[in-house]
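We did not get these values from a lab; they are worked out from the coordinates using the rules stated. As the structure is a prediction and not an experimental result, all values here were calculated from the model. Cβ atoms are built from the backbone, for glycine too; each structure is taken alone.
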Structure 1
Amino acid sequence: MKARFIAVAGSIGSGKSSLIRFLQERFGLHPFYERNDDNPFLQDFYRDMPAFAFPAQTWFLARKFQAHREIGHLDRPAVLDRTIYEDAEVFAAHLFERSLFPPREYQTYLALYRSIRDVLPPPALLVYLKSSVRTQRRRIALRGRPMESAIDPDYLRGLNRLYRGWIGRWKASPVLVLDADRLDFVTDLAHQADVLTMLRRRLERA
């Protein structure tokens, strides 16, 4: 599995970081976490989304491209926290839908994204954490990040709608959908065993 990777996809508060830690421990995967707090535009973005959507989203795009390049130089498989694909096709698209991403800047961003996307190898497996807004809000409250505390539930509902469409269109690699409302892969040993079994089966087909 040299230079191959598992990608963990899911909305805000879906449990991606917890699943990645679990996969890192069980499979020895090299983790690539999404470091939102490193984005120098993020505070400005939450203050004025139309003005800072382009630099904030482009920063995420650049970091994801960098992660893909680093994965290609590893001598062991990796696990990636959120893909470059959902950054563009879910999050940026949602901003555009809500008139929070100016059209000219959005089209420029999409052109850059498509140029990068077309040269990237897809993951060996895409794990999608399906979660409800109720679960997302509970986990957001538990982790207590100030910039997330005021997220509108309608914003989360819109992301979930776009996620359903995006995962339904995904054809580049096998997909494993996990019910993040039901599964506790942090403390429940039976659920952990179920997840491991499902992962192994899907990876055998990859």
Structure 2
Amino acid sequence: MPITTIFFDLDDTLYPASSGLWGAIRSRIDLYMVERLHIPKEQVPELRHYLFSTYGTTMRGLQTTMHIDAQDYLDFVHDVPVADFITPDPALRRMLSGLTQRKVIFTNADVKYARRVLDRLQISDCFTQIIDILMVSPYCKPQVEAFQKALKLAGTSDASQCVLVDDGLSNLAVASSLGFYTVRAGSEEIVPESQTSIGSVINLPFVLKGLIND
């Protein structure tokens, strides 16, 4: 079966987790919970972990339990200086430009933030589409329904023709159960949630070459 579409996660997948960008966003999430929702600071880490584990993202958890406005939340938590953490990546651009498959961003962030990251990495034009958390509402990764909506939005109904590149194990596990070929990015550790693991997304062509040869 040919691979026609590659879905890429954004944060900690297209750039290294060591950049610190996601850590800055996580700090903004904590600040949102304290400043906007008046949750005691000492309660925030445990509550955030619970919401993330239960609902897939902290935002979805806060929407469900406290009825927050999604766009207000997304604007607040993504108000970080992206350029302080990541830089243009010519090698990443060359790799992506060399892939013949359709390339789609599938992220639990929103389009505005995704474009900022892609523009900073100078790879925006490498992707045909961005599917964000608002587009798959009321779902999010790793929910099955979010992946089903993403497939539909991408114009494909056959997950077996698709690859997911993601750093999140729960995302990879669900995608694999739906028929995606899954690639864990950011670690070479072999895990049951994914068919293969790569330390850097730059190595993706070697994985795809193996799929085609098989």
**Message:** Starting from the value 0.85: which structure in 1, 2 was FRET efficiency 1/(1 + (r/R0)^6) of positions 55 and 119 (r between Cβ atoms, R0 = 30 Å, to 0.05) calculated from?
**Reply:** 1
**Complete:** If helix-only ellipticity at 222 nm (-39500 (n - 2.57) for each DSSP H run of 4 or more, over all residues; to 500) is calculated for 1, 2, the one returning -16500 is structure 1
**Complete:** The highest value of mean count of other Cβ atoms within 10 Å over residues 95-102 among the shown structures 1, 2 is in 1
**Request:** Please state which of the structures 1, 2 yields 0.60 when FRET efficiency 1/(1 + (r/R0)^6) of positions 31 and 159 (r between Cβ atoms, R0 = 25 Å, to 0.05) is computed from it.
**Result:** 1
**Complete:** The value 1.0 for distance in nm of label points 7 Å out along Cα→Cβ at positions 23 and 183, derived from one of 1, 2, belongs to structure 1
**Message:** Say we calculate relative contact order in percent (Cα under 8 Å, 6 or more apart) for every structure; which of 1, 2 gives the highest result?
**Reply:** 1
**Fill in**
FRET efficiency 1/(1 + (r/R0)^6) of positions 39 and 127 (r between Cβ atoms, R0 = 35 Å, to 0.05): greatest across 1, 2 for structure 1
